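Given below, in the form of structure tokens, are the structures.
A short reminder: the numbers here are calculations on the coordinates, not readings from a lab. Note that the structure is a prediction, hence the values are computed from the model and not measured. Cβ atoms are built from the backbone, for glycine too; each structure is taken alone.
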Structure 1
Amino acid sequence: MTASSLSRPLSSTAVFGADELAHTPAHYGSPLREQRALLEKGAIVDLPHLRVLRMTGADRLTWLNSITTQKLDTLAPGVSTETLVLDPNGRIEGWLKLVDDGESLWAISELRTDETLEFLRKMVFMMRVSIEDVSDEFQCIGAVVKLPDSLPVTQLYSDPWPHIGTGSASYAQVDLGLEVAGEDHPGLETQFVIGIIRRTDLQATSASEFQMAGYDAWEAVRIAAWRPGVNEIDHKSLVGELDLLRTSVHLAKGCYRGQEAVARVHNLGQPPRRLVFVHLDGSGHIQPEAGAEVLAEVRGSERSVGQLTSVALHWELGPIGLAVVKRNLGAEAELSFDLGDDAPRVAGAQETIVAPVREHDIELPGRNKDTDMRNQHR
């Protein structure tokens, strides 16, 4: 964990997070106002916990294209995308947000970065690629729509979410089967950007020069946009369960580890779980924490049907969250969350993100009667 290089006056009101977010400001005393400032007033968010990687060499794009989920061999300079590292069974192991500048491929990582780096370095072989972890030299600053012109940004990542990339597909009910994001997708209202900035430049810059919003505000806006994050990923997460395929997977590119599992689910099956948006009952003034079990009535008794992965108090929507639940849970099922310590349960209403059922329209190859003589009379 690396502390932020953005200097702060002694009067700073920053309240920091815990664990891996111990050096990331959670808020500055007014979390709800900070959300509005982030959306409407150009506030910026300090994100020192994000790792920054830089890949150089003539083969950097074709090499990464061959081992991850996104089509990268034709990635144009300045175009942002994201890609996943999968295990052989299609489960998500690494997640990189990418932008190339013509000479270097910049990657922002928040998920199992050390393991991802180890995998990438093992896969270089004879390719002309060099991989550096430059997190001690660069750090990330986030915003919505744009960063202030006065910030000396080295490279800018513009989140492609929720647009459906070429060769990709949506698993969301709101635009299932469409080639572009549905007009009602809430993510269209929020364009996240992340600037990669040299730490020495930030040291000469004070937080007092900008309107600041904490990471809590960033998370609340992300949840409201249905944007999955690292909280939604566990040891068995598949891309279809989280609707990540729309921005991070190209279905028609060459082979990569886990491709068969992705194609099998996409063409023939259904993901076993699905991401839902949750409106939480705020009347009790106590909210469940991320990681709480999702409970619902199943065949006459209350059972665990999933997990609350992210939760926030939104400035307009009130208490909200994202949860990963069993795919066959009824879309109208009422949810509840156990707070423990004999506290009353918190009720929740789900809003469908990932469709419970996707139809398949697969054209199977025709039978060649000249070579396939089965069941033919001779």
Structure 2
Amino acid sequence: MPAKNLSFVLQKPNHVSFEDRPVPELHSPHHVLVNVKYTGICGSDVHYWTHGAIGHFVVKAPMVLGHESSGIIAAVGDKVTTLKVGDRVCLEPGIPCRMCVRCKEGKYNLCPDMAFAATPPFDGTLAKYYSLPEDFCYKLADGTSLEEGAVMEPLSVAVHVVRQAGIKPGDRLVVFGAGPVGLLCCAVAKAYGASKVVSVDINEERLAFAKKYAATHTVVSRKESAEEAAKRINEECGLGLGADAIIDASGAEPCIQTALHAIRIGGTYVQAGMGKPDINFPIMALCTKELNVKGSFRYGAGDYATAVDLLATGRVSVKELITGKVKFRDAEHAFHQVKEAKGIKTLIEGPEDEQVNGS
């Protein structure tokens, strides 16, 4: 018999298999069942694959990977009103409790009881079917492809980061890191009216892409002190006494240190990249400049809807970031590509009807 719900399962670090899992049930009359068509690979997926843990989130039982997905509605609960079978959607893969203080104040991304796809103990979206509440599925515009829909998750991350930075027309922004999120932060900031968008990275190939894609200026990282690097960035890019806002999408300690020196007095710094748990931090610069320093975690109220609209109206494009697609059975090969930093965003196609033989 063909597999009903073929899934890509992490058994333990560096060991995955293909399993036929049960088709998810609709847990409430407000849930929908999605036939997943494309899934992007995130750095967190690769980290679980190689290490079996991220911080205190430890894989203790087999777990389906993946959380950047798009698909087609296959079934709906009897109280679903906004979606119907056949609709093309992108998936917001984290379901909050909806009851705690953080949820009620509109910051559901900080819910302590969040059930997030491919974060232990919750299975992810690299399967034929995945179930979500209807309000966590967003209908794609007619001109948006399912491939682009799979990039909506990192785009929503970028929307949240840029909102944390408070970018407004005329602002000058520096983004450290030219990976998918860093590049998308550049694009969103430009759509929000930033007059200068500087991309900083060690990879010159990525910077060349950034310049064509959304950055107005690029700077290659060098081995130099944080103060020297900050001065060079500001001089090369005409930032005067410093950028209005800086986003770190790298997680690299030297970038974070440089950022605090490159930002203007009273500016805003947002930490989006994840690196070492503890770093050396220029606290004196933070204090004497009276900086606004913020974290950024996933996406919150309105971020996905904004991402969908930015794409639908052409203010942001993501198709340039899609540098590869693989069949479902080649999913592990795609993970190797991402680990080796090949391409920018690799998508895994959803499984077709087939026999399941394991791996």
Structure 3
Amino acid sequence: MQWSLYLLILMGQCCFFTCRLYEYHFIKENKRWYEAQRYCREKYTDLAKVFDMTDMSRLRNSTQNQGEAWIGLNNNTGGNRTWHWSLPGVEYIQNDSSWNLNGRETWEHPGNCGRKRYKEGDKKLADVSCDEAFYFICHDEMKKDNKTLHLIQNPTLNWTQAQNYCRSYYTDLVSGLDQVDGEEYEAVIKGLTSPFSIWVGLFRDSWRWSDGSDFSFRYWDMELFNDTQSNKTCAMTLLNRSGKWSSDECDKEKPFFCYDDNLILVEENKTWEEAFYYCRENYSDLVSITNSDEQDWIQEKVKEANSPYVWLGLRYTCTLGFWFWVTDEVVKYKNWGPDVTTDGCDMSGAMNVGSPHKWSKQADNKMFNFICSKK
């Protein structure tokens, strides 16, 4: 690495513990949902999207208002439902071999929630009404009792109740085929006698975010929300009910939340050094990722790239023998792919555009799209 470039990197302009990848803005003006959408797109990025409970806290903390406010979720898809995993950041990828839609009992009506059914050797996914009550398995990122997965047999709950339980006491319902088909999952259910069903974090709906993001997080107030009300196709947050969501007719006038994205995907192929100088000259810096929330937000953006990888602000110094972020952040959080083994001179970090969006070590002279932070 040229020493002039190395010194420039050390003079990073922004540390991400003080900068936000995105910001929420509460707009007090009363507007219809589509008027609010137009306003947000003109002034900021779009109507607010919400990734997880951390975002919900940020959203509520951005205003003293205690009424209703539009967010960027709508149900104008003509009823076209798609599957999602409950755990934020886990993408649903269709795998027909994981499903068995045959062999239902008379009471097992098709529905919009997913379970694993154990019956006569069958242990595949099947949809069923979300109102049924089953065992369920929670995923725990904190690994209480040194376990990632926890089987809950008492009480048996419907799907929404099970999701709320997992989010209250652990992280979320078990999500993703890696978890659902993994060895730990099988160990957790060992000893149960079939037939039985277990809720997993699969649901399908026809709600979409205004900016086209595929975020799966939902926070419906089930006492007020009714997904069958076809005339109420725009979502709002109820700030006087812990921020939970319901829906209303889009022509109603309400205040609203916008979000402003502080990242930009540059869809031009450049070497890592060219990308570094481009970001420093036109924005702030190449993007840094210091935790899983930032990873999840950024991986949604890389889906729009037209190169197989996207450069990050992650660089290897051969002289000192370690990886560092150009924003002067220590590399504590890591998301390397399983095939990444060796370090080498003239290497930088890139994110795989394809799921699951792991990091890869690439030669600096390769040319990819890249992500800049705006401030």
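23.7 is what came out when mean projected area of the Cα convex hull in nm² was calculated for one structure; which of 1, 2, 3 is it?
1
Taking distance in nm of label points 7 Å out along Cα→Cβ at positions 76 and 308 from the coordinates of each of 1, 2, 3, which one would give 4.4?
1
Thinking only about distance in nm of label points 7 Å out along Cα→Cβ at positions 84 and 172, which of 1, 2, 3 has the largest value?
Numbers: 1: 1.6; 2: 5.3; 3: 0.9.
Greatest value across 1, 2, 3: structure 2.
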(request) Out of 1, 2, 3, choose the structure whose coordinates give distance in nm of label points 7 Å out along Cα→Cβ at positions 124 and 196 equal to 3.8 when calculated. (result) 2
